[in-house]
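Visitor: Listed next: structures, encoded as structure tokens.
A short reminder: the numbers here are calculations on the coordinates, not readings from a lab. In this text the structure is predicted, and so the values were computed from the model without any measurement. Cβ atoms are built from the backbone, for glycine too; each structure is taken alone.
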Structure P
């Protein structure tokens, strides 16, 4: 049990401040510009078309957080920071930060959401709605690419011929599955605006010839059939339980007899308070969706069973998003 003091409460309440500084810098692309050459605040403001005084204050805050070095009036990005926060770095996590900035704009409306029932009003970033969608898809890769091989490995030996990756985003999980099953093929199903992003990543991975890309909306369209393994990664929490039952039913219909559905998501305990990250993620769904939530294993099991699935099991419990549930089509 947390021992709360006045100092601890105030520290928690002020935790948004450094986050806002970092996220604003990511939205403005400050690190990319400075990684290409050190600059004064006035020079950077000229490049970014920002207010010089406001730019200087933000840069000083970034330097105070050790994300920049200040030498006289010149600001420099340390190499390790540039690797993470410059667009020119192949290992950057800017998409993930920009997605968090979009989440933050919804979280600050939490009191109103609780009073009125939500979700929060969506306000585009200064980068615009298209860039925000790209940040969301890129963030899913940022959050998943490093853990994907290990998570897929927890499913056991991969014995499937055709994967259906539902809401497959830019292909991070399709890539992990196909690398683990060299003879298999896959169908990646996602919204029309997302499919081109998946095509780009699959081409870079030299796997496009093994993947069929299908554009559609799982809330409105039937799923492509013929797969013996369906993968539902970080999708169920966006839906209400009624929506999940409808999606599970579509998945059941799309699978071949004896096929399996594997779900990667947050899984809460019966109290709905553990893991703590899962309870907080439920708030993220509250402010961001019409009916999304974090769910218990029992809720997953009941909804899967109601749509025909059998032998529902919790394969792996995780403190975050990487819990695994598997169910079978009889």
Structure Q
């Protein structure tokens, strides 16, 4: 068992005051036998009332609104948690595709989680599936081989992708970060009709140099017949261990986003995320990121082009 202290601060800054900000947060640790919540404190700017409910996937979700004008929104989570997960998966010997189909056919949620996204480069996904698929193979072995394929053939590289990057773009870049690799693994497994879900959380420092330590992290859980949900981390090519802390699960990133919201006002926004993860021996990992979504980049490029065109027109008129 391991105990971790995690501080997660999400900060939105607006160029001009905004009003009627309505937000949904999934920053609460997931209830499971694999982790024990020792303490969790949550603070939000302007101290709004937060209504908490469970969504379709079983995640705890907070809903709040800030009506008055504001130029900043800060959501600060302080979590003390103990992980109790076993360090390895022990699937049943008979966990093959025949047994999988028998378990899935009467479970609507599992059926939903076997449907891949519609993408342009699906032929590339099928080639990966063909290289590992065997109806008599243990499901856990197939999942492990798919994870290994991503680890060996895709480069871990920050700054190339955004939170809106598609599987097609990941296949084109042949690189990405944890969220991208999770989405890619989901597409591969679902193409073989293996139920799987996206997981958001943290990977905590344990002196093992894993990618993504001390930051928000993403991985996948696959359904193993006779075992249940088994977590696997394609970024590090490992089954999930007691260094992984789970926040939320869902079909993809959108179902697990830490913050979703809207506001009124003609203002651009900047998003900063700070995460600090402390281990029992005092070792602390910290990371601060400025998150820029693809549509913001596109809007900035379009504005730059518009300004250049206007400047050129003014020069022609002089």
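Visitor: Just checking, which of P, Q has the largest value of Rg/Rh (Cα atoms, Kirkwood Rh), for residues 27-162 alone?
Guide: Going through P, Q one by one, Rg/Rh (Cα atoms, Kirkwood Rh), for residues 27-162 alone peaks for structure P.
Visitor: Between structures P, Q, where is FRET efficiency 1/(1 + (r/R0)^6) of positions 107 and 243 (r between Cβ atoms, R0 = 35 Å, to 0.05) highest? Let's see the in-between values first.
Guide: Working: P: 0.95; Q: 0.70.
Going through P, Q one by one, FRET efficiency 1/(1 + (r/R0)^6) of positions 107 and 243 (r between Cβ atoms, R0 = 35 Å, to 0.05) is largest in P.
Visitor: Have a look at P, Q and say which one yields -8500 for helix-only ellipticity at 222 nm (-39500 (n - 2.57) for each DSSP H run of 4 or more, over all residues; to 500), as calculated.
Guide: Q
Visitor: Out of P, Q, which has the highest value for relative contact order in percent (Cα under 8 Å, 6 or more apart)?
Guide: Q
Visitor: Given 22, 17, 10 as the derived value for semi-axes √(5λ) of the Cα gyration tensor in Å, for residues 91-154 alone, which of the supplied structures P, Q does it correspond to?
Guide: Derived from the structure labelled Q.
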